[in-house]
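Asker: So, here's a batch of structures to check.
Read-outs: derived from the displayed coordinates by stated rules, not from any lab. In this text the structure is predicted, and so the values were computed from the model without any measurement. Cβ atoms are built from the backbone, for glycine too; each structure is taken alone.
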Structure I
Amino acid sequence: MRDWLFNRCVTIRSISKNEDKKIVVGFVAGTKTGIAGSSKTLFEAMKDDPKFYPYWVYQDTKGKANFSNGINAYYRRSFSKIGLFLKTNIWITTHGDFGIPIDYKRHKQKRMELWHGIPFKGFLKENRKRISEDFNKASTVVITSKFFKNVFSKEWNVKEGILKDLGQPRTDALVNKTLSKEKVKERLSIKQEKVILYAPTHQQDDDEEKELFPWKSDETFEKLLELMKDDTALIIRPHPYWKENISNFVQNKINTDKRIYYLPATIVNCAEDLIYVSDVLMTDWSSIYFDFLLMGKPTLFIDSPNPFKDNFLMKPHERIGYLCSDSNELALNIDEAVNDIEKYHSKYDEKLDLLKTKIYSNIDGRSTERCLNDIVRLVK
């Protein structure tokens, strides 16, 4: 009933909507996140720019808690904000047009689709039509290389003119190294010199409740702790949609071992901070790998079964780094990754350079600038 009434009010208000002198930009937040990733970077770039009026839209009434004071954030069914929604010039999305409060196409508003990561997983054939239709409704779909333009246009039938090789704004800080590692660690209360980031995918095409660590979870975790020195921290970053299947043993260690930092998105929303302070990434199939790739630091891959029903965008052989099939290999490789980075570079740099070229056309730290320029161009 609220949705019906809201949409009727939108129709009535649209008759007399007023234009704004600034470029009004609506950022659409996901159901489990507030300000994060490329949206966060773009939003922060606009805050102090007099050309823009940026604000956020959250999906349910609890979503307000994800935003700090001083940030304009509104519920998508807020009647008092219908006027603002109507005079919005462009919407910034990361999961398709889900969550935009009004029929933006009907009101001739633009949309920039950033997408939320570079996945190993491709879209199943039965889903490609829906994704293609969603992307084709956007004014711009941001991509990072010619490879992705080819995939999206030829395999997913996205119009080439929509696909813009602008790069992802979230990677600029990683490339430009504008963050202070010491200040980020201080903010996260991490006191150790070296940092391992564990960021698994966990769950994709099934409903199985997977444990936190691979193989025998408790044994793997215990072996990992045994080889870690006191000067090494372990950040545990689970997937936002993981069901938190944590054993008593692991939970006790999280609570008592000062080297362990359990930092899901509900605690630290910005994955770029975690990437920036980490010396080693440990993952299975997570898209976080392709952001971490820009740091030039070692990655250890857990050789777990393919969770994607053999449907890949990036192929399994493009997991370049240490491939670990059991806890013994994990222990051996993580020791080398943490303590002898030169060996990692001598083994993998040639393949890593080729992969970077495939994924990123521009590693220049100017993706935010290109996206802002495209937004201005779109709304003129």
Structure II
Amino acid sequence: MNLLWITWKDHLHPETGGAEVVHREITKRLAADGHNVTILTARYPGGMARETEGNITFVRVGSNRYIHPLAAGWHYLRHLRNRFDVVIEEVQGCAPYFAAFFGRSSRRFLFYHQLARKNWLYEVKAPFSYLGYHVLAPIATRLIALSRAPVITVSDSTRQVLEPYGFDRKRTHIISEGLHFAPLESLANIQKYPQPTMLSFGAMRAMKRTLEQVQAFEIAKESLPDLQLKIAGSASGSYGQKVLDYIAGSPYKADIEYLGRVSTEQKAKLMQRSHTIVVTSVEEGWGLIVSEANGQGTPAVVYDVEGLRDSVKHNRTGLITEPTPAALAQSVVQLLQDPAHYAELQKNAHLFSKNLTFDQSYKDFLQIVKAV
């Protein structure tokens, strides 16, 4: 089949994240099975306007995340309309494409990782943040629901969040998540850091609430004097600088190490050696780094938000806390001061991660596309 995948970022975009890993792994498998895939996505510095990789063609138009959907829609209507058997619109919460309204010659699907409505309050300055959260996002989401296009998502949390906007639960389908690198075969030879270690992983963004992870570390440090914090990920932008400035003034700055962006190999090693990973996002589709860390023998302590409720089974594979630094710190201390409970969660988390493969994600995806 000829398939069009419309998305804001492809896997080569400098701000690529977990969502891009998912569509990259699915489209790779589509191409390997002989299907022709076109990815309509945004331009970025150094990115080619058009390039081909086997059966995958990348078309990049419009670099600004708010202008790109308009540029993508215009390009589709002029050059791509009626050329595809299947169209997948990966919905961007702040600026949807509305591709489900463009003609009726293809089978069309909406792909939601998360609603992302709450991001307006963290990523956009007032008063536009309130306009986006209370007006633009709800209206846009209800308009998208009117298309009645079937939805593909990665968690029950996202399905539940979409339902009040008019999405039919019976037409919202969940595919399994997969892991970017395979879980360890065994936990027998893992070597943790000599000191108890919290890991913060991912780009420093307001919606990730990285600063609250640092504050939780400072609180937990009072009960665990040997505790250290390692932070990996981009610190570009004003929020990243705010976090770095806070660390520079922390009384525990000697025990906080900022590593910047790291390679996949360094990422795996960090996850193996740390004792817990903390995730404090406003919301997630799933929380891929949680499952990746689980696969490397590290349980997570996370905020009680959409997506993270799916990737963590409370008191079975990790701990879910109220979304405050104090609650996060309390759970970190609880986890690290109880070796028997820690070992149980570590084992369960590792076993759970082994069920998450992109081969299964691809099978789920194909089954949905063929059945609908």
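Asker: Given a value of 14.8 for mean count of other Cβ atoms within 10 Å over residues 235-242, point me to the structure among I, II it was derived from. The partial results should precede the final answer.
Answerer: Values: I: 18.9; II: 14.8.
The structure behind it is II.
Asker: One of I, II was used to compute volume of the Cα convex hull per residue in Å³, for residues 59-162 alone, and the answer was 138. Which one was it?
Answerer: The read-out was computed on structure I.
Asker: To continue, here is another question. Supply the structure label, taken from I, II, corresponding to relative contact order in percent (Cα under 8 Å, 6 or more apart) with the calculated value 18. Before the final figure, lay out the partial values.
Answerer: Values: I: 18; II: 14.
Answer by label: I.
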